[in-house]
Structure formats: C-alpha cells, structure tokens
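Novice: As structure tokens, here come the structures.
What follows draws every value from the coordinates through simple rules; no lab data is involved. Fair warning: this is a prediction, and the values are worked out from it, not measured in the lab. Cβ atoms are built from the backbone, for glycine too; each structure is taken alone.
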Structure I
Amino acid sequence: MVPIGPLGASDWLHVYPRGFRDLLLYTKRNYHNPLIYITENGYDDPNDPKIPMEESLADKKRIDYLDRHLYYLHKAIQDGVNVMGYFIWSLFDNMEWNTGYTVRFGINYIDFKNGLKRHPKQSANWLKKFLKTENMWNFKPKFS
C-alpha cells in the first residue's frame, strides 16, 4: 500500500482531504451526479490509558481533519456535486467493530471507566462554532 497522507490511529485511515473532493467529482462524472449522503467521515485518536483525559480532549488533529474535509466538501458542492447530507463520525467515542475500544472517533469523550461520563472535546466546540456562523461556507480554513 502506498500512503497518501498522514495516518490516523487506525492502520487503514490515511488523511487526504483533497481526495475527498476528487472522489465526489469522480462519482458526479461517472454516475450521472446522484444524490450523495456522506454517512460517516471522521478521524480517530488512540485510546491509550496512559494518555490523560485532558490531552484527549485537546483533539487538534480532528479539528484540522474536519476543517479540511469540510473545505473540500464545499468546493465539491460548488462544482455541482449533489451532496444532500454530511455526518461526522462520530458524535461519541464508541466501540468500533474492527478495533473495539482501542480508538476514539467521537467529538465527545466517553469515560468508559467512570460511568460513561461524557466530556465535549475541543472538536465539539469547534463544530458548534462552525455551525453557528451566519454563513458557514464563508469560513476560512486554518490551512494554507
């Protein structure tokens, strides 16, 4: 396998935001521009018990991931791709079928050892601000 971008916590998840737009444009061209619902798009961090919860809450890589992917999603929509829905994976840290509890995809931290208490990560606050902006598509991505 040829890596196409930085690796997430899972060995299959390479971060390549421009590829998101490329795939959407490919689908538009080759499949008569169908309605598209993106039902899962997200980034995972390791669930390592040695990492303090405070460090897990500061999920800057996930914010960067969402920032870039939403930027390229917007570009694809401007190019006429018929995207009708986009859902972040995931609202909460959860059990993944392939990896169990070894990775965390959620924008909310779940404390699996203390009654499943929930703690919003920085990405949850970032998403809240993004969705509250008057015109969310006028946002400026943080990358160059």
Structure II
Amino acid sequence: TPYLSVPDDAAVAPAGHEAWLLLVNAPRQGQGEVDWTARGVAEAYAGHLLALLAARGLDVRDRVRCRAVITPADLATRTRAEGSAIYGTSSNSRRAAFLRPANRSPVPGLFLVGGSAHPGGGLPLVSLSARIVASLIGTA
C-alpha cells in the first residue's frame, strides 16, 4: 500500500519546490523474495515506483532533484528493529495484543513506549503508549 505525503511547509523545501515522502509497505528483510542488501535493488525499485506514478498520471521523474531511498534492510540496521518491523511484532493473532511487553519494565525507572510495546504499532497506538507511560510516571 503506497502512502504519499507532501507537506505544505516552507521549512522542508525551498520556494517553488516540494518535499515528498513516498512510503511503500514491503516484506521485512530476510523474508520474501527481495534481498534489499543486493546492489542496485533499492534504486531499481525506487525507479519502478516513479514509473508507476507516471503510469497513473503523476509523472515527476524529470522533476526529482534529490532522492533518498531507505529499504527494510536500512531500517533494520538504523533502528535495530529485527527485520525492519516498523510496526513492532505481528498483530495478526487474537493473542498478539497480550504478547507485547508491558509499558512498565522489570527494571526500576525503565518504561517502554512505541510500536513494539503495549498497546501496539501505528501512530494512534504509540501515542496511547506514551500517555500510559506518562500516567505511570506522574508529574515531575
């Protein structure tokens, strides 16, 4: 599922230009048919996505001035999220919500917030995770 974000914010692009984020869900690194670490794979896929946009009437290929391609392998390396699971552990089973780590860890003073902690991944649930931890910590 592609997600395209084009913020209307002068702080992210010079006048007369736009900064686009095109996010495409992909299988985690190490599963599926794509080896994201193989030379040329990421750039070829980025080109393919731009060609798909063009085929659907949004041809921006000749207008791209700067492009950064971040793959599932890159995410795994940068964030230490095993296999690049950006939404945390799988939530496909009935028990998934109960298998996530609690927000209060066994280590005194250590709290867990984010897509891999309770209640789960995605911005709304991560925000709820932060709210839970804030209530556990209390006012400073």
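Novice: Between structures I, II, where is percent of Cα pairs over 18 Å apart highest?
Specialist: Details: I: 60; II: 68.
Max of percent of Cα pairs over 18 Å apart: II.
Novice: State the single structure among I, II that was used to calculate FRET efficiency 1/(1 + (r/R0)^6) of positions 53 and 117 (r between Cβ atoms, R0 = 41 Å, to 0.05), giving 1.00.
Specialist: Source structure: I.
Novice: 0.05 is what came out when FRET efficiency 1/(1 + (r/R0)^6) of positions 13 and 101 (r between Cβ atoms, R0 = 25 Å, to 0.05) was calculated for one structure; which of I, II is it?
Specialist: Here the read-out was taken from II.
Novice: For relative contact order in percent (Cα under 8 Å, 6 or more apart), which of I, II scores largest?
Specialist: I
Novice: Work out the source of 0.45 here, i.e. which of I, II gives that when FRET efficiency 1/(1 + (r/R0)^6) of positions 21 and 125 (r between Cβ atoms, R0 = 25 Å, to 0.05) is computed. Show your work: numbers first, answer last.
Specialist: On the way: I: 0.45; II: 0.75.
Answer by label: I.
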